[in-house]
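The next part holds the structures, each set out as structure tokens.
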Structure I
Amino acid sequence: MRGVKLVVSDAHEGIKGAVSKVLNATWQRCRVHFMCNALAHAGKNGRRVVSAIIGTAFAQDDAVAASGQWRQVADQLRPKLPKLANLMDEAETDVLAYMTFPKEHRAKLHSTNPIERLNGEIKRRT
């Protein structure tokens, strides 16, 4: 494979290093799967609020603004949800990697769900 610029996947062990070494590309942690992991730390009653507040980082216009908002959200959550804030600290560059690409491409780059949906449909039909 040549010309690979971004690989989107779940956060499996070793994938980030392999993408960097073998493909010389950027790794994007699936945003949808990250949110599932993040909401597990939010408690049943806090999931809707946490989802909305993290979503503000994804709504930013560029990578710098998204990163700044991400830091602000993590710091806001830290007193009550320190494990979630730590998860956000560790995942920031991986979850926001797609923000460095052109805005018109971002909707297709941040998640593996379209591929999973297509694979599921192929499996269903065969």
Structure II
Amino acid sequence: MLRGRVNKYGEPLVHITLDIGRERRKHVAVIDTGFNGYLSVPKPVIQQSDWEWLGFEDYELASGGVVRERVYRGRIIFDRKRLEVYVVATDSTDILIGTRLLQKKRLLIDFGRDEVRITDSHR
């Protein structure tokens, strides 16, 4: 189980570890249920990694605009499991966790208690 918190802006946060090749770095990530990819990571972090560049992909933003971003194959530690995932490089300073990474998970956000929990889903 992963535990996190809701920050003062109402954003659900958890820690994620990025395996960038030479080292592993723990970061705070925002859970973004409007993002249906795996992970979105700031370009400066990706530039320090040895992740494999796969090409470009177009993404629609909440505003309706479309951006073309680089996509990489990255390695992460999430809920104590090492995973290879597709990572979108962005100009944002936030790391975003998308819904694809949450497949087979149960997400509980308790805004009243500022708590976040991610557990395995048992169907």
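Bear in mind these aren't lab numbers, they're just calculated from the coordinates by the rules spelled out. None of these values were measured; they are calculated from a predicted model. Cβ atoms are built from the backbone, for glycine too; each structure is taken alone.
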Inset, instruction - Given a value of 15.5, 50 for Rg and Dmax of the Cα atoms in Å, point me to the structure among I, II it was derived from. - result: I
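Have a look at I, II and say which one yields -16500 for helix-only ellipticity at 222 nm (-39500 (n - 2.57) for each DSSP H run of 4 or more, over all residues; to 500), as calculated.
Structure of origin is I.
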Legend entry - Given 2.7 for distance in nm of label points 7 Å out along Cα→Cβ at positions 26 and 98, calculated: source structure among I, II: II
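By the measure relative contact order in percent (Cα under 8 Å, 6 or more apart), tell me the structure among I, II with the highest figure. Don't jump to the answer; show the numbers that get you there.
Numbers: I: 28; II: 33.
Largest calculated value belongs to II.
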Legend entry - Structure with the greatest value (metric distance in nm of label points 7 Å out along Cα→Cβ at positions 34 and 50, set I, II): II
Legend entry - Ranking I, II by mean count of other Cβ atoms within 10 Å over residues 58-65, the structure that comes out highest: I
